[in-house]
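So, here come the structures, one by one.
Since every read-out is calculated from the coordinates, none of them should be taken as a lab result. These figures come from a predicted structure and were not determined experimentally. Cβ atoms are built from the backbone, for glycine too; each structure is taken alone.
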Structure 1
């Protein structure tokens, strides 16, 4: 993928692969295969923007996020953050990088230690990175972070079970903000919340982004949420990125057959339009990443596939300004 940008991206992923070995035997383990969770993924994120990473369960979205955070050591590929190559970095170097990139997890209860108070949870990164010097400064910083996410400083001594789901997610956001990061990976941060609470958390994330000049990689599967919060969107299918475009361009002019099918499933509030519009039904089952199809991974379910689609893997290619797609049958694809 070539970068047609005046400013260099804050994060760049090049040919990222993450294969998990499959083994048999209890004592003498023998590898019998590998799960190709992420297979040759490339994209970039510009400073101050929100890139939405969307796809159905099992497409590899969360694995990409964990590779960026170096929670998984990639099988191959490069990850560049603020000009630094971070794959294979030593732990002491990685500690400094992790101050600049943080994560908000999907499960607001599972990501909090039930034995730690809200204040201790938010304050832990301050201690790890030695950001505050005195106890008074430490407590003042925690109070400031709680207020920033719409919670009262008096809640600092409460435990996770004393909060609602939305409040727990606010605590998770405060913890991520504690070290003043530049990039936050939001791993489906609203999917476990009620719809009314989702809107509050999305609005909070947007206001914090403007106030603190944050960059988001927003992982999700709800296309309505992704459209609302993202500037650009990358669509994943079975470990591959199949399309990347500006959100307006992607929703109004999707090019990849999988993207078209995904968008055709999004409900429209107007019953007349909803009744008459053309739905694209994806036939068949999602293939296993343990044994993905040859050639284009979507060809087994694609309504327009041709014989060549099963023989060759289409690379992500820019077919229009800032619109990339990996499909041989797209007009302009060479």
Structure 2
């Protein structure tokens, strides 16, 4: 496999042919894939959520699938069903759209909790169980879920247990006026997604996932991450702080970011940069604080300010 940094840069450059002016968000999506996690995109319609998922799938040579979540969607519509074949006298598994490598679950908060829970086993265990038979997911496997933060009528908010299973949450936001003109230029004749080709393969993505875990994390950095997560649990405006899964996600995200930056180690600035994306959706704001317009971003920012940054020391050296 070629240099991980160079390979990641090729993937990002390919995605940016479609998603213009959102380098940081595209990087976060790639980090999520390289860490074997799942991504929650919360934003208004029309800012490129679906295109980001399609561009990531095409760039990595993965199979793409899209599920439009609606109130009448059934769990079997997501996972698949076993169909009895009279000719053979046996049941045949017909996989649902979840059996792909990059799965876009559009407007996930519009489905009922029962259907939302059908995602849990696939996201956490990398498998689905139909009629007592377990079917493994293809590898690599990533769910990119979107939800509209504006229209709450007829929606079912994701429970904390399911929110916690998303590795990161990102907000794409509107493009700048200059970038919006570039988007119009790029799509004047046809959409750039139509000409997008893969620059790597699923097998190479799996190799990149292994390379992420080899990035060195100093014990002081680990303690810094734990202290930061503990601070979200003790914050006066938090009803519920980040879980230990949040600590692991933040560490893994920092490893991937360091690798993409051409480093074989994690530094404190990585933790600060990625803290909100990995912890923000795991922090539940207390009702009293919500009335005062305090949100999870403010809580995470205050925790970063309160927790002292560990002193610099050489890799593997003494403190």
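Each of 1, 2 could give Kirkwood radius over Cα pairs in Å, but the derived value 21.4 comes from 1. Identify the structure, out of 1, 2, from whose coordinates Rg and Dmax of the Cα atoms in Å, for residues 39-78 alone was calculated to give 12.3, 33. Clearly, the read-out refers to 2. Here mean count of other Cβ atoms within 10 Å over residues 111-118 was derived from just one of the structures 1, 2, and that gives 15.5; the source is 1. If distance in nm of label points 7 Å out along Cα→Cβ at positions 143 and 295 is calculated from each of 1, 2, which structure is the one that comes out at 2.4? Corresponding structure: 2. Source structure of the calculated read-out (Cα extents along the principal axes in Å, for residues 135-246 alone, 53, 42, 39) within 1, 2: 2.
A value of -13000 was derived for helix-only ellipticity at 222 nm (-39500 (n - 2.57) for each DSSP H run of 4 or more, over all residues; to 500); which structure in 1, 2 was it taken from? Among 1, 2, the structure yielding -13000 for helix-only ellipticity at 222 nm (-39500 (n - 2.57) for each DSSP H run of 4 or more, over all residues; to 500) is 2. Taking distance in nm of label points 7 Å out along Cα→Cβ at positions 71 and 183 as the criterion, the largest value within structures 1, 2 is that of 2. One of 1, 2 was used to compute Rg and Dmax of the Cα atoms in Å, for residues 63-206 alone, and the answer was 15.7, 47. Which one was it? So the calculation was done on 1.
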